[in-house]
Every structure is written in C-alpha cells, then in structure tokens.
Structure I
Amino acid sequence: MRLHRREEDHYYARRPKSKPRLALIRTHLRGHPFEFMTSSSVFSKKRVDSGTRLLIEAMTLPQRGDLLDLGCGYGPVGIAAATFNPNLRVTMIDVNERAVWLARENVKRNQIHNVEVRRGFLYEPVKNTTFSGIVCNPPISAGMKVVAAIIKEAPEHLEQNGSFQIVVKSKIEGKRLQDELKTVFGNVNILDRKGGYRVLLSKKAKNRVSAISD
C-alpha cells in the first residue's frame, strides 16, 4: 500500500515520530459532558468526528460483562460506554502508543474506574479472551484488509449472542462491509444512519460457524 505521507504521521502507526501537539476537546455525548486530551498523529484530533459520535449515540451496551473498544484512539467510545454503564468492564485497545497514552490520560480526566487500556495490533492484546460486545470505529486509512480482519476475527472474541458494532461511511465501504458482516455472522442490522455514516450491528448466533477465508 502506497502512503502519501510518512507512516509515522498516520494515526495507525505504532510509534509516531512527529512531535506531540496537544489539544483539549470539550463536548457532550448523549447529553453528558466529556473532556478529551488529543494530539497530533491520532485520529480526529480537533473534535469527536461524526462517525465516532454516531457510534456513541447509537451503540447498544450489554447490561453487564466485558466490552471491547477496538482501535480506541484517544478513547471517546470506550470512555463513553464505561460512563453510561458503570457495570461494564471496558477494555480499550490501540496500536498507536500515543493514542494509548492519551486514552489512559482521558480515563483519569473523566474519572472513569471501569476501564483498562492496552496497546497492540487488532486483537493481539486480548488473545483467548471473549467479550459481551465489541465496538469499533475502524481505521479505514490502514486499508480494507485490516478492516476485514477486524470483522473476520470478531466472532472468536465474542460470547454467544455477543454483539459487534461498527461505524462505516455509507457511500465508500458501507455495502461491502455490510455484506462482510452478513457472511461472517449470518446477520446484520443498521442501528442508525446520519451524515453519510451508518452504524452496523451483528450478533454471534449460537453454534454459528464463521465463514473465514485467507
């Protein structure tokens, strides 16, 4: 894959080399106030982007159990989920070490106590672990192979009837990823759509065997 900028400048780089330029976002999500410290070399550093905001507004949370925020960035989705349901144990993962540092700082800033932040690529930090739900704003700029892997590997990290929720751009990859979810999970529903985005939900059906190919 050809990149138009150096890899370290992208939000999915493991170790960004650009100098951090910190900023602070103050916003409301589902009517609740949040503060997020952001920086250069992380996704949507100036505001909570429209896709993330729609995912937060539309996502359905398990009543209790464990929730995974995959590709958490500086943490708005996982921190919001942990705030809205303090009975959940939320794990947040990102490959970008700067994003992980910011997410941990934002957990403290928003006084959240039911969150753990880990660093690693895709599901590596939660190997052999299952969750009641997975939420994800996928790194589209990293390529569709990465996004497809997120979907294909999701069922093995979900409990029976666990949910997988992802936000996608409707016109760019919406139909393709919707079909991918249908293939892998056998089901897919549109939770919400707005501003060119849609939030998709699939559930791990009992005894479902995922159609995974190399």
Structure II
Amino acid sequence: MLGALIMVHGDDRGLRIPPKMAPIEVVIVPIVRGDGTAVLDAARGLFTACKKAGLRVKLDDREGQSPGFKFNEWDMRGVPLRIELGARDLEGGVATLVRRDRAFKEEGQKRTVPLDAIVAAIPSVLDEIQASLFAQAKAYLESHTVSTGDRAEFLRLLEERAGMIDIAWCERPECEAAIKEATSATSRNLRRPARSATCVACGEPATAQAYFAQSY
C-alpha cells in the first residue's frame, strides 16, 4: 500500500499518475491551425481505435483553447501519455507520443510513431511508464527513509520532517497520540516482526516496525 501511495507524486508541472491508477491513460490533443478538418477526423479515428483496444482515452478537441494550454492542463492532471497530432504529422503518417514520467525535453520524453502502429505501441509504452514511476518512487522512498533506535533522534527527525522514520514500535494508541502531540507525525505502515524488543518512542515492548511521518 505504501508503495502504491508514494507512486502518486508530482513535479513542477503537476501530478504524475501511474498508468494502472490513472482514470485516463492516454489523451489525444489535435493541433489545429486553419482548416483542421483532416486533423480532427484523424484524431477522432485514433480515439475510436484506442477505445476499441480497451484503453482509457480522452480526446481533447475543445475549441477556444490553444494546444499549449491543453498540454499544460493534461500535464498538471498527470495523464501518463499524450498523443499530439498536427497537419505535418498527418502528412508524414505519424503522431507524437509524449510521456509524463519524463522531464521536459528529457531524452525519450517525445517520439514519433507511425499512425497505423500507434494503438499497438501504446500498451508497451504505458508498461514502461509504470515501471519508470515505480523505480523513481522506490528510489525516493529509500532516500527519504531513516531507521533509528534512539528516542531523541526519532523525535528530532520527525520535527525536522526528515522523511519516513522507521522504528520498533509498541502499536499502542496512547503512544501514537503522544508522538502526534509532540511532532504532528503518525504511523504510516507496519511490518512484523519488530527488530528490537522495546518501542523506540516509549520503551514498552515492541510488536512491529513502523514508519512515522507527518502528513503533507
């Protein structure tokens, strides 16, 4: 559960939602300039093909909003994969895939794919995004997890918001209430057995290992 929750995080552009958790896996944004009939028709055909393939897909063909506005909005909402389709793409028989897990202009963030192959290519790209976000979340969690057996250090780390603080814990409600009053932190996840005999927070017999952290 902890791993699933921490995978839903963001960057300076907004959310980044793993494909398996995303209400919308793919958003199609037609880039219309002038007479965009052909582009819109192609985008709608691609939308239908994605739906038939079982993908959770959205076609953003709203009028009155620029493509850039739409790109920013869907980035902010964390949709894992964006398909951009403009007149030049259509002439070349391709569309552009844009991955939300990659930073802006990072290598691999964008690539062109033939239109007749794009629906078949999407599932593997979503799998890559899922794996990438999991790896990033795991690395972040590991780098922000601190184990301690010292009560003073435990309280200090919580007050400093150092991350997830891993301690042997007694699981008693009154112990958690005291920790929350002192630091505003609460338990986030449990696993057994405890690595030591006594609770780091209160000195009573420990029954589990627990992560403590504040809500952000």
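Here Rg/Rh (Cα atoms, Kirkwood Rh) is compared for structures I, II. The highest value is that of II.
A value of -7000 for helix-only ellipticity at 222 nm (-39500 (n - 2.57) for each DSSP H run of 4 or more, over all residues; to 500), calculated from one of I, II, originates in structure I.
Give the label, chosen from I, II, of the structure having the highest value of FRET efficiency 1/(1 + (r/R0)^6) of positions 43 and 171 (r between Cβ atoms, R0 = 41 Å, to 0.05). Greatest value across I, II: structure I.
Computed from the coordinates by the stated procedures, all read-outs in this text should not be read as laboratory data. Owing to the predicted nature of the structure, the values given are computational and were not obtained by experimental measurement. Cβ atoms are built from the backbone, for glycine too; each structure is taken alone.
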